[in-house]
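Below: a set of structures, written as structure tokens.
Derivation of every value follows stated rules applied to the coordinates shown; laboratory data play no part. Given the structure is predicted, the values throughout are model-derived calculations rather than measurements. Cβ atoms are built from the backbone, for glycine too; each structure is taken alone.
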Structure P
Amino acid sequence: MSESTTVSEPLVVEEQETKPGYAGQNVPRKEDKRLVQGEGLFFDDVKRHNMGYVHFVRSPYAHAKIRSVDVSKALEHPGVYGTLTGDEVALLTDPFFQISSPPGAHLKDFCLAVGKARFVGEPVAAVVANTRETARDAAELVEVDYEPLPVISDAREALVDDAPVLHDDAGTNLTWEGVYEWGDLDAAFAEADRVIKISELHFDRFNSTPLECNGALVEFNRGTTQWTIITNNQFPGFAAIMMGPAMRVGLDKLRFVTQDIGGGFGNKITSHPQLVACCLLARKLNRPVQWTEWRTDFHLSMSHGNERWFQDTEVAVKEDGTLLGFRTTALDDAGAWLRYEPLGGVIWAQVTPGMYRWRHIRLDFKHVTTNKAPVSPNLGYSRMQHLWFTERVIDIVAHELGLDPVEVRKRNYIRAEDMPYETPNGCLYDSGDYAKMLDLALEERDPRPQVGEGGHP
């Protein structure tokens, strides 16, 4: 049964007074009070009875065969509980699986160096002692016999025909290659008034620096055969997926506890090799172990930000600065191990157009291994490299055409009236006024030259 209702007068909604909200306001973080009062709880604050402290022995060579590792003198040092070597790791674990198709998928990556060291600072052994200082001292007593090998420190050199191959299992230093292409590039170049050619651009390797280094407290329960891992790892779900198969256990055997992490910036995602070593030591020694990374070790060997070469770039443009399309070859230096690669290439492809109306694009993306520390997410993973590339290209285009780079940007921004806007690779932008934001940034810029010491700008 239905009933119709006739409304004789329009519904009137009384206007209510708008209450102040959070938009445009400085809002303190909810965790600030306890942190500034010293009530934060980090993994290093957690202690256990009879706990041991872990220190890693690291390779002084960028590339070397490991002939032998002698831990006998370290074990004789007062206060030392035990050690772990690459030979033990090779027996107790399987290599981490690689997020890559072959040949990168064939890399055999363990938590400690097995057979060869492939970057300066790569862990080759671990020592556990009653204090951090004792563990560090005892680590210096571990004797490693190295046979130095040729080193590759430049991604471009890794592709030379006679370059030494870092990983025999892969058979090549080119571990992954992918091509991303959208639109009609041939038509774009045919329509162009000019083709701007850029032989090479280089984005340097870098490292984010959180105040708090990596680490963990690891306990092993012999009854449940389960590890409890109190850690500042940013992505325990990813760590578990990497660790479980390598340790030959189900994910239910890995219990992660994350409390206050501190600074992260992405490079606290890939600490799983060190966590595996700590798990093995906790089980071997039947005691809790704690690893707190030293700052020097962090800079030396913890995951760095991608170093990328952009080669043979060609940009199709109109004389008024309209950007029609581009093609480039990107060469990524992944370091000694892939670990979180080649996801960088995939993520880069997602953001390729940036805030510009590029519709015709071709990216030839290559990943190579070198004798450097592995890379990982760092401050907007893989996006900075590409966005930097885009802005450099626009500056070069403006210079070649004799145009104002600000005007070239505004001419090519996605316009506010075009929102929502779908990029050529299927991403949807729901809102934005990039030209207005650029104007606001320029208004805030201080035009006065900065004066340094001695009155010099």
Structure Q
Amino acid sequence: MSLSLYNTLSGKKEPFVPLVDDQVTMYVCGPTVYNLAHIGNARPVVVFDTLFRVLQTAYSKVTYARNITDVDDKIIAAAREGQRSIEAVTEEFTAKFREDMAQLNALPPTLEPHATHNIEPMIALTQTLIEKGHAYESQGHVLFSVESMADYGALSGRSLEDMLAGARVEVADYKRYPGDFVLWKPAAAEDPGWDSPWGRGRPGWHLECSAMIREHLGETIDIHGGGRDLIFPHHENEIAQSRCAHGGDYVRYWLHNAYVDIDGEKMSKSLGNVRSVRDLLGRYRGEVLRFALLSAHYRSPLNFSAELLEQAESTLGSLYSTLREVQDVELDTAISLEGEPFYEALMDDLNTPQAIAEIHAMAKQLHKAGESERPALKARILAAGNLLGVLGEDPETWMHGSVSDDVMAAEQIETLIAERQQAKLDKNYDRADQIRQQLLAEGVVLEDSREGTQWRRGSD
């Protein structure tokens, strides 16, 4: 089965055909590093990491770039507020972003260009736009003239007038037209800045991605991803800059994930419901967060709640419990992804809910399978898990693990299980039942079988 992806630009699902045979280039907008990443920031990371994994099964070379925006008004404000240097702020939150995303089992991208390391390409792109009549200098600023592009707004599907009416557009006296956007802006003496033909300044946000894509991936790339909040103005402006400077398609497939809501409400600072990934990792394992983020199709809104996380934790616990039952079963190494229902689901516009449903179906089969069927079924479940970035832990470790410091230690649990076993041998069934209930109150579930008693953290 060939890969199909929903292209925001065309508004429909299309067969994916890379520009260069057997090679894929993909760029995803990364973080602005002035604060901790929140769960909404994590969704595109997990979505496009999953796509990265899928692409690597079908193409011999996949180059995935995710940028770091390390110069921005918000970064400057955060540095001033904390009385710290810009570098100290960006280095801290870049490191924390990487740490948090690694906890979500996100693979490192192939490339991670930083805005501040690519100033020369940004200046060069700005110069090209001026030379071609698509940009102009005004009061130390360089602005893109949106009226110079006939089909500006094609990605969002709105006319220029509509976009301006619905957007918060700063109308400054240095603009010829209200919708014109900044490519280069003057920098105050105390702020970061670089010498340019237009004086000391720094790039506009939109310019950064266009320049870094051209510098590291080329003038046309296969896939550009990000949250749907970036469609306008960010991605619309990227298209304007790059197409007017170089011509061509710029991006062949635009992919956008939907929003994350918190308990049925839009996540916002004003509502006080912003949930940082780091805070959530203090209560849940990263794999649980990742599984929750993949539980809905990437183009569908996701309601992030305690119930969703509990469900994700319970589901993963059940799957790991199944894998623990076949821990000693040798894997079938002859498994092919071609024709596998979970793989076909992912090749169909990254349908992660369907892929998860297929894993459940295989787990049910595994419970009933004979000895000869178990190696293949186990291999298929693990292969599906690997594409989703889950089920890679040792089952025993997962069942016994916890991120909380206030839970009962594994050694104490084992001691109580041994005491319970002795109580059963002594026919002291009341004491045995007391121990089971005691452990259950601590979130420890016992599973008795002919081979003995196993345990896991979680609830039935």
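Table for the structure above
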read-out: Value 5.1, calculated as distance in nm of label points 7 Å out along Cα→Cβ at positions 354 and 418, assigned to which of P, Q; value: Q
read-out: Label whose coordinates, when FRET efficiency 1/(1 + (r/R0)^6) of positions 114 and 146 (r between Cβ atoms, R0 = 30 Å, to 0.05) is calculated, return 0.60 (choices P, Q); value: Q
read-out: Which of P, Q yields 2.2 [distance in nm of label points 7 Å out along Cα→Cβ at positions 90 and 338, calculated]; value: P
read-out: Structure (P, Q) behind the derived value -0.26, -0.62, -0.75, -1.28 of log10 I(q)/I(0) by the Debye sum over Cα atoms at q = 0.05, 0.08, 0.09, 0.14 Å⁻¹; value: P
read-out: Value -7000, calculated as helix-only ellipticity at 222 nm (-39500 (n - 2.57) for each DSSP H run of 4 or more, over all residues; to 500), assigned to which of P, Q; value: P
read-out: Cα extents along the principal axes in Å, for residues 34-281 alone from the coordinates reads 74, 50, 34; which among P, Q; value: P
